[in-house]
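So, here come the structures, one by one.
Each reported figure results from applying straightforward, stated rules to the coordinates on display, with no laboratory input. Since this is a predicted model, take the numbers as computed values, not measurements. Cβ atoms are built from the backbone, for glycine too; each structure is taken alone.
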Structure 1
Amino acid sequence: MQTQNASSLFATAGRVLLASLFLISGFGKLAAPGATIAYIASTGAPFPALAYAAAVFVEVGLSIALLVGFRARIVAAAMALFTVATAFLFHAHFGDQNQAINFWKNISIAGGLLQVVAFGAGAFSLDGRRVKTKTATASFA
């Protein structure tokens, strides 16, 4: 039982740490939409305003879902795809050491998100609560 509690605590800590990075970035984008859209446009990415909206949705909306563990596997998969895409779109300039570090940081974050995809949100989450409720309901059937 102690191992299960420790696993649940670590799963929660992992989700909170991953989500916090995205939330901070998303709030930064909300605070400076014009500058963010201009930066996206400067990279040559198509539809910068749409890309901005998608980034805010992922970084704020999906990170809140990850934080509370709501549909965490699906959310984490979408966030992992977003993170890999941003690595290639914005950080694949390997001649610049800072960009190379940011590229590999994004790839590593995607790896953490894939752990959530593989193992779920853990017991201390909305997903965990839903599973517990389904199990309790099924036992009375």
Structure 2
Amino acid sequence: MEKIIIFTDGGSRGNPGIAGVGVAIFDNKKEIKGVSKFLGKRTNNWAEYEAVVLALETAHRMFGKKTLKMDFEIRMDSQLVQRQLNNEYQIKEESLFEQYIKIHNLIIKYFPHIKFIHIPREKNKRADELSNEAMDEGK
């Protein structure tokens, strides 16, 4: 089964503040797509969730129905979001629960083989670059 690794990062300058997300999609250690998006004024955690939403939507556009037969690994430096998506932590913030439901629905519909992995910030440089580009462009 083909495996795709996706790095995601969301950030805000201020909390809430100017926010952006970055997504880097890799196939066999080669980047095949980089995406960034300016979010306006948001919290950091909301941006981290939105990065996962953007990752899943982008992957679905790229691969279509093939996503149902592919392995996906989403790597992020937000331990909170990773643990909430793995149902290890409760979601207490209402706006984050809405994001969680968006992601849950995408997973059920298109991504039956997906894992969420926490990685150290220094291993998430490409997604971080992209999220910073989005914040810079949105100023």
Value -13500, calculated as helix-only ellipticity at 222 nm (-39500 (n - 2.57) for each DSSP H run of 4 or more, over all residues; to 500), assigned to which of 1, 2: 2
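Name the one structure among 1, 2 that Cα extents along the principal axes in Å of 41, 32, 25 was derived from. Provide the component values of the computation, followed by the final result.
Details: 1: 59, 28, 21; 2: 41, 32, 25.
Among 1, 2, the structure yielding 41, 32, 25 for Cα extents along the principal axes in Å is 2.
Looking at structures 1, 2, which one was mean count of other Cβ atoms within 10 Å over residues 49-56 calculated from, given that it came out as 15.9?
Numbers: 1: 15.9; 2: 25.4.
Checking each candidate, the match is 1.
When relative contact order in percent (Cα under 8 Å, 6 or more apart) is calculated, the result is 36; to which of the structures 1, 2 does this value belong?
Details: 1: 29; 2: 36.
That value comes from structure 2.
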